[in-house]
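Read-outs: derived from the displayed coordinates by stated rules, not from any lab. Values in this document were obtained by computation on a predicted structure and should not be read as measured data. Cβ atoms are built from the backbone, for glycine too; each structure is taken alone.
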Structure 1
Amino acid sequence: MDQSNTLYVQMFGNFQMYYNGHPLTGERLRDTHFTSLMQILLHNVSAGVSRDYLEDVLLGDRDVENRHQALQTIVYKAKKKLKNMGLPEVNYIVLEKGIYYWNSQIPVSEDAAVFDSLYKCAVECDDEKRSLSLYLEACYHYKGEFLSTYTAVLWASAEARRYRKQFCECVEKAAAMLREKEDWGRLEELGRYVTEIAPFSDWECLIMEALVESGRYDEARKLYADTVDNYLKERGVYPSAKIMETMEKLGNQMQHSYAVLDQIQHNLKEQSEDVTGGYQCSYPVFRGIYHMVSRLMERGGQSVYIMLCSLVDGKGNPMKEGERLEEMSVRLSNAIKASVRHGDIINQYGSGQFLILLINTTREDCDIIEDRINRRFIIGRQRTGVEYHVNSVICEA
């Protein structure tokens, strides 16, 4: 078979068709009926699609007087578009006994079908080395969610769930085999790929594991802090309990080479030249300090408060995402840092929100700090304000 005459179809991520190495793009793919027809036909090259089902997909519940005729018109126009795209002149779409088929005279290679084949071969393979190779190949063949911009289409949404489940199984199987082989290099490579392809899916654990097992502790610590901050910044939520527990467990495995105390102390010192104002840190560090402070309160008798500062609009509602929120967040961060004491702890908890741990203070002092922040943050008739919530940190003994 002459592969140069094959129609290559991309279903993972954005839908695209290629022929003779050139993408078939332009206004034609913006035609909803044409694009929907191509997607479902090319995804069902062997089995075809029944006329009734195709009418349901393309016409939906619309009141069409003659649905068969309407479908025939869509198919006729699609054939003209395919010819204008530069495909060889054949009867591209064939109707046989109530089933529409793509004409096999133009062979089709679909990325989702290739993934299906790799997945099936990997599951059925008895040879461990070959199985690992197939699982990895399937993982790297998955380039994103199936028809990701067509999630409202029922059949596409169902297929997307099926492929996502298979992809996760491939990742887990491949990771288990690489873990058994202690192949940390390929485990890290796999983790970084799947984290990029399916972000916010807990795959950062694979990278963390590979870094820890390889003894690259500084990189592992940075990944841990960056992961938590990224989830909060981009999604406004914590990572799942699974990823937090796994990464903390891995963090406990970190070891250091033998060193003298003076060198250890030097490494522990803050590197920043600007050490005025409150101490700003990532959420994992803030969380650890909170745990430590609550333990110290068992014997110290200190009064500690935690404050949540949230940006709000003129109506008292949380500010919406956008450049304005980012600009105000920077200003509020600077105002907070300049308003609290040297020993207080600050964390940007999410978009437009900050946590402050106020050490050895009183409830009245908290009111004073709120006033300081407002004086530094609010300018003139500025409508954007700050909403404050304050709780006492109770000894957890």
Structure 2
Amino acid sequence: MTEHEVAAGALVIGAGPAGLMAAEMLALRGVRVRVAEARPSPARKLLMAGRSGLNLTREEPDAAFTAAYGEASGRLAPLLAAFGPAAVRAWAEGLGQPLFTGTTGRVFPVAMKASPLLRAWLGRLAGLGVRLETGWRWTGEAGPGFAFATPGGPVRLRPGVAVLALGGASWSRLGADGHWAPWLRARGVGVAPFRPANMGLAVAWPAGAGRHFGAPVKGVALEAGGIRSRGEFVISARGLEGGGIYAVARPVREGAALTLDLAPDLALSEVARRLAAARAGDSQANRLRKALGLDPARAFLLAAFGRPLPPLAADLARLVKALPVRHDGPRPLDEAISTAGGVCLSALDDGLMLRAWPGVFAAGEMLDWEAPTGGYLLTACLATGRRAGVAAAARLAAGLPGPDGEAAGERPPRAG
């Protein structure tokens, strides 16, 4: 089919949370919006996250929440001030989704899944006139406008503004594979290499470990690179994964040693005293169980990473309190919950417009920021999508040049 050109006030590429929020902000300001999504349906990663309970945001002091974004916190602070946890809650409730806060401060929909929220959101967008195109894959080719391979043949859009919300480079089967990075680099946009974030660790387990696969590990403190965290994780055939591991994933990825405190509520001296007082006739496994209450999962980790276990109580106590984790590094990038790397924040202005490509904005996980799980990821995706959408609408209203260098309104619309 011959390529045809379609006029669009604003184009959003990517129908995840950041892209849909940008589309909402544009549409609320009276802009005609077309959202192009490469997959057959929108927000697939959001729906996947919702299978285990959709953690929308987190209730905690603003300073602590913002600090979770590390060195990106300075750039993200004003965006989070404009659309942070309280605003996320109000937005979700405005979509008819009652929420609750868990004991750790994490905020979830009562429905504990993403599909009701997404249906309501898509309904709102449709009511605002947003046009969602699925199966539209941006080809990245040079030339005027944005070229797409679509189910009906090639299409080229020449919008007045565009928002890129293409995701990071993990979970490629859900649409985020980082394929866009070389296209932006070719246009002079700074793009940092992708690295896994919130990822599991690969471990080559000893023979016979299979009976422990799937076992949750509780009552443990993890420490790496000066970060100490209490959290659960799981022993899997591939290694160690789960929220407790994700909390220290960044320093481990950067080379810091990881240790486990298997008795975090007991001082070293108390662990040593209890081990020394254990019955001499007990096996070492019984000694650990009776003296310290180690469950099978923690006892397995001690055996797997600590063998040969030292016979003296003082030495064994030190191992229990600081067990070195021998691992083979992060699991592959595509398995990570999220990624670090992407469009450098220095490549964006305050409205998240690409300095090297005026009229084009970027938002969501394709930007170079990272944060632990616990509501931080989704909140920042929504906040950056909101900022990009608001700024794009303002640029369009001002009649400033679009992505092709022409002022909005200079191009006659073409049917399509």
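Could you figure out which one of 1, 2 the value -9500 for helix-only ellipticity at 222 nm (-39500 (n - 2.57) for each DSSP H run of 4 or more, over all residues; to 500) was computed from?
Checking each candidate, the match is 2.
Say we calculate distance in nm of label points 7 Å out along Cα→Cβ at positions 22 and 150 for every structure; which of 1, 2 gives the highest result?
Comparing 1, 2 by distance in nm of label points 7 Å out along Cα→Cβ at positions 22 and 150, the maximum is at 1.
Thinking of 1, 2, which structure, once relative contact order in percent (Cα under 8 Å, 6 or more apart) is computed, gives back 12? Walk me through the numbers before you get to the answer.
Working: 1: 12; 2: 24.
This value belongs to structure 1.
When FRET efficiency 1/(1 + (r/R0)^6) of positions 70 and 214 (r between Cβ atoms, R0 = 35 Å, to 0.05) is calculated, the result is 0.05; to which of the structures 1, 2 does this value belong?
Answer by label: 1.
FRET efficiency 1/(1 + (r/R0)^6) of positions 174 and 342 (r between Cβ atoms, R0 = 41 Å, to 0.05) was computed and gave 0.25; which structure, 1, 2, did it come from?
For FRET efficiency 1/(1 + (r/R0)^6) of positions 174 and 342 (r between Cβ atoms, R0 = 41 Å, to 0.05), the value 0.25 is produced by structure 1.
Comparing 1, 2, where is distance in nm of label points 7 Å out along Cα→Cβ at positions 206 and 246 highest? The partial results should precede the final answer.
On the way: 1: 0.9; 2: 3.1.
The maximum falls on structure 2.
Taking mean projected area of the Cα convex hull in nm² as the quantity of interest, name the structure among 1, 2 where it is greatest. List each step's numbers first, then the result.
Details: 1: 29.5; 2: 21.8.
Structure 1 gives the largest value of mean projected area of the Cα convex hull in nm² among 1, 2.
Of the structures labelled 1, 2, which one yields 0.00 when FRET efficiency 1/(1 + (r/R0)^6) of positions 86 and 382 (r between Cβ atoms, R0 = 30 Å, to 0.05) is computed from its coordinates? Intermediate values should be presented prior to the final figure.
On the way: 1: 0.00; 2: 1.00.
Here the read-out was taken from 1.
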